[in-house]
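Please go over the structures that come below.
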Structure P
Amino acid sequence: MATNLVALLRAINLAGQKSVPMADLKTMLAKLGFDGARSLLASGNLVFAAGGRVPPSAKLETRLEAEAAKRLKLDTSFFVRSAAEMRAMVGRNPFPDEAKRDPGHLVALFLKDAVDEPRVDGLRAAIVGREQVAGVGREIFAFYPDGIGRSKLTMALIEKKLGVRGTGRNWNTVLKLEALAHT
């Protein structure tokens with residue numbers, strides 16, 4: 001039985017940086033033996049199926065990063081979650097009211113490794129605006145009530161305080177990816 005997976009690529013096709021056609025990424029996945037690769041938007045959101053036994057996320061991420069570098073000359077990080085992990089993450093959203101009222105300012109941060117509460121507390125202590133963060137594990141949620149563009153709660157600060165790399169997607173995109181992963 002196939003397992004649907006979501007791959008989030010960090011910082012590609014944003015403002016002309018790390019430009020790569022989604023078709024090239026889908027072709028790469030097919031050549032690696034994955035089925036039915038689909039993209040959502042053109043900024044590094046892929047859903048695909050893996051038959052048989054799926055390797056742990058960290059191993060799969062490392063493999064995809066190496067293949068993208070070799071085949072596409074693309075140096076970026078991959079963050080892989082199963083369809084079940086996406087559904088569970090959506091269910092754990094600690095900001096349900098904000099998700100309904102202002103989903104464009106709610107961001108799910110997908111992390112390479114799990115973080116614990118003391119690291120999240122350190123991140124909270126570094127916030128200088130009205131932003132809020134919550135969660136532990138491999139996903140953290142951030143709500144930006146005054147918008148993301150001018151916020152001091154940047155990915156660089158988040159990664160520094162949490163001690164791990166990540167990539168973010170707004171709540172609208174997260175819900176679309178979760179739905180796509182279950183089709």
Structure Q
Amino acid sequence: MTTHVALLRAVNLGPHNPVAMSELREFLGALGLLEARTLLQSGNAVFGAAGLTPAALERRLEAEAVGRLGLTTTFFVRTAKEWRALVAANPFPDEAVRDPGHLLVLCLKAAPTPAAVAALQASIKGREVVRVVGRQAYAVYPDGVGHSRLTIAVIEKALGTRGTGRNWNTVMKLAAATEVMSA
């Protein structure tokens with residue numbers, strides 16, 4: 001069994017894509033995923049699965065969510081090993097300690113090209129700083145995400161791929177949950 005982290009994009013944002021976390025756990029269990037746990041109300045899950053790649057899990061979860069939950073959303077799945085690598089690759093270790101609520105990790109569907117990363121850098125109009133490492137973008141929002149013009153829509157357009165973000169506090173809580181599952 002491999003432990004996985006799944007992030008759902010844009011759920012429980014006001015009336016948009018509502019899903020109870022108990023319903024999400026039941027959904028994952030009904031698909032044969034093991035020991036499904038959720039974290040917070042923003043669509044974060046940790047579960048065990050055997051024999052499926054993260055990409056295969058993403059496709060299956062997206063397809064099944066429509067029929068079983070009435071939910072059209074994008075799933076981003078990483079193995080526990082990939083999640084540990086994501087944590088280790090953080091290019092902003094000082095911000096992770098000093099201001100973890102303003103450091104976001106954006107999991108991306110695909111690794112962007114260097115030209116796309118350059119386009120993203122050129123689109124930044126505020127004090128935000130972004131670094132892309134593989135299929136993750138790390139963004140520091142010194143003035144807060146809510147006040148920034150560097151939205152997920154701007155990031156996705158520049159990078160040419162879909163993404164979803166979690167702040168560093170949530171990233172670390174998910175890392176801890178994968179350790180519990182893997183123990």
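Every read-out reported here was derived from the displayed coordinates using simple, explicitly stated rules and does not represent laboratory data. Just so we're clear, the structure is a prediction, and the values are computed from it rather than from any experiment. Cβ atoms are built from the backbone, for glycine too; each structure is taken alone.
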*Tell me which of P, Q gives 1.3 when you compute distance in nm of label points 7 Å out along Cα→Cβ at positions 129 and 145.*
P
*Out of P, Q, which structure matches 2.1 when distance in nm of label points 7 Å out along Cα→Cβ at positions 73 and 161 is calculated?*
Q
